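So, here's a batch of structures to check.
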Structure 1
Amino acid sequence: MRILIIGAGALGSLFGGLLARAGATVQLYNPSQREHIHAIRREGLQIERTGGETLCIRLQATADPHEIEDAEIVGIFVKAHQTATAISQIAFKIPPSAWVLSLQNGIGLEREILKYISPERFLRGTTAQGATLLGPGRVRWAGVGPTRLGRWQGPPIAEIDQIIALLNRAGLETEFVTEIERYLWEKLIVNGAINPLTALFDVPNGMIVHDGALREIAHAVAREALPIARRHGVLWNEQEMIERIESVACKTAENISSMLQDVRRGRRTEIEYINGAIVREGRRLNLPTPLNLLLVQLVASKAS
């Protein structure tokens, strides 16, 4: 399969590299990470794994949209707030027959993609894979977990089975789900409870469990979001939700969340598509979300 990765940062590079290693023809595209792209072109992509093993993978990479080649699958891995710009820049390069796949954090970015892509060719998903950009051409495979994909419109078909089989061959555990909205909201609750607190207090994920005050705030943030998420198919009760948040925080205890990484680098965060999505949907449903609104305001202020 011919695959184009839009947004070849940490996670996009990880997926692209592993898919190339599994036999796919992969092209990475990232106009804002030119040093990273140039290093991959010169020396290949270095994927470092826990335990010291490093994979060196040769694949195409470009920062020039005019060098993008036709692909059967287009994976979008840019930050949520970068989606509109990214998809508008490369839409003319996406064949109508291509599948477009998004594993991005947050909710609401789908509207930007669907301005250019048929909903029947759109695959939306979540992933628990973790990656950290160590430097130009170097990525750490920071965590392993399941990826779930759903078709935005239409039933499962053989083409999707082939995509999922390829992801699994690449070592990226993937399954097809019919209720993708539910999984998006489940992940949103977890991210909404962990990421803004790590960004505001400059701590790794594990402190959400180990610091009693942060733990209570995280629980309160998620409790506020749960009635909204239930309207979108989430079946967790309060205890299950808390256990899931703490499990993720413990499994990724040493990780620096992407939101904290953005704050440290002075970049815009994805807060508007995580806790901001909770606030917007709360307003629509007439459900109060004062704590989530406060986090949106505080993170936006800190990152400005």
Structure 2
Amino acid sequence: MNTPDRPQGILYVVATPLGNMEDITYRAVRILTEVDLIAAEDTRRTGKLLSRYDIRNELVSCNEYNEEKRTGFIIEKIGSGKTVALVSDAGTPCVSDPGYVLVKEAVKAGIRVLPIPGCCAVISGLSVSGLPTDSFLFEGFLPKKKGRRGRILENLASEKATLIFYESPHRIVNLVQELIQLMGHRPAALAREMTKLHEEYIRGDLGTLLDELKTRDRIKGECVLFVGAGKEPDPGPASAQELDEVILKHLDEGNGKPSAVSKEIADRLSIPKNDVYQRLVELKRDRK
């Protein structure tokens, strides 16, 4: 598609504010001003953002209903040397928002696709959730059908990462109830209406969230639910055979004094130190 006499343009994936219009980067404003075309999930909502920053640019819709049809038109524009900015209603395109089809086809066509970083509800909410951030799994919106949703949640129950879900306000109570049934009262946090006028965060465990949500006649706004990992099951004390194997290994290696070795093994295997010490003395005597 790219030829010497017809330079290829660029597709910019531009993050926009979640709610508060001040949460946009200088670079995003510049790019939205300079591109030849802006592909927006909702041209009316994006129009309000552009108006706020006095950006006068051509808009075309690209949403879940017309993305496949619109992609060819946009790819053709970029192939002819035009630059295009892709934006969603809020946050980062392609993250539970339209844009994946366009980006995939642009990559396939060898077009430069560049991110203009900014807001993302997943990361923004996770950063203030109070839950572990070193490992997380973003599930997005779960299927509405109970069977499919249940199977997904069952598979997620053994995950050790912080789980992240998007959910609508009128289904959030049901989701929390399902999670409690499958996973128990795990640590959790709910972010609602992030960066907006009625911004709210509820933290505690799933039971705490459910109790709070049930006190409300109506729940409004976009919800992001964060669920921490469950506690590791207690394996219980080691068997006599396991204890002997560990003690014999220490005897073979000649590691330390009996009292110090006994304490180390007792802590690791959840066995009283005196029992470990007595067995260590017996095995050591049998070896003589």
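Values in this text are rule-based calculations from the coordinates and carry no lab data. Everything numeric in this text was worked out from a predicted model, so none of it was measured. Cβ atoms are built from the backbone, for glycine too; each structure is taken alone.
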Calculated from one of 1, 2, Kirkwood radius over Cα pairs in Å, for residues 155-242 alone reads 15.0, and the structure in question is 1
Taking Cα extents along the principal axes in Å from the coordinates of each of 1, 2, which one would give 89, 58, 37?
2
If FRET efficiency 1/(1 + (r/R0)^6) of positions 195 and 251 (r between Cβ atoms, R0 = 35 Å, to 0.05) is calculated for 1, 2, the one returning 0.05 is structure 2
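One of 1, 2 was used to calculate distance in nm of label points 7 Å out along Cα→Cβ at positions 91 and 123, giving 1.3; which? All intermediate terms of the calculation are to be shown ahead of the outcome.
Details: 1: 2.3; 2: 1.3.
The value was obtained from structure 2.
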